[in-house]
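Since every read-out is calculated from the coordinates, none of them should be taken as a lab result. Since the structure is predicted, the reported quantities are computational estimates derived from the model, not experimental observations. Cβ atoms are built from the backbone, for glycine too; each structure is taken alone.
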Structure P
Amino acid sequence: MLIVQVHVQVLPEAVTAFIEATHANARASLTEPGIARFDVLQQSDDPTRFLLIEAYRDDDAPARHKATTHYTVWRDTVAPLMAQPRTSVKYHDIHYPDSAR
């Protein structure tokens with residue numbers, strides 16, 4: 001499993017619009033077979049900062065996700081709302097031998 005953390009800071013006046021666009025993208029993303037999880041988090045002490053946690057079932061799923069209409073609509077909608085370009089960090093899930101997975 002591939003987990004991507006996307007860090008976003010939006011303009012203060014754009015918080016509501018960013019949340020609406022991101023929730024729409026997250027809902028649609030969860031219907032994709034390659035996405036196991038899509039969380040949208042807002043930082044408690046700075047409401048302009050967000051963390052998106054995307055869990056993909058395989059390494060090819062992010063490319064398939066970025067080819068969807070809902071992703072391109074989200075990307076184009078939120079680009080002017082950002083205070084700075086978004087950044088991301090990729091992780092791979094480590095399975096423990098005794099886990100129930």
Structure Q
Amino acid sequence: MELKNKNIGYGFTGSFCTFRKSINELQKLVKLEANVYPIMSYNSYNLDTKFGKAQDFINEIEELTNKKIIHSIQEAEPIGPKNMFDILIIAPCSRKYNF
């Protein structure tokens with residue numbers, strides 16, 4: 001699939017331990033000339049963890065994509081109705097297993 005000029009929403013959730021790997025994947029999309037729009041959940045945007053400071057991740061992601069991060073419900077509301085993205089990626093996307 002050709003990704004050049006595709007509009008990709010890239011959502012970060014609270015699985016902080018995988019942010020570095022996820023940012024590396026985000027960088028690959030940017031190199032393929034996709035239009036990447038970063039999205040962060042409330043916690044991923046606001047919480048510092050042992051894996052890094054939120055502001056450091058924010059700065060890196062915004063610098064990579066050259067776009068401000070969508071991080072509030074109000075900013076995210078137009079995504080669906082305006083059909084903003086060709087692709088929406090949620091990464092990391094953790095799954096809790098209950099056995």
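A few comments on the model shown:
- When distance in nm of label points 7 Å out along Cα→Cβ at positions 13 and 37 is computed across structures P, Q, the figure 2.0 traces back to Q.
- Looking across P, Q, the calculation of relative contact order in percent (Cα under 8 Å, 6 or more apart) that yields 41 traces back to Q.
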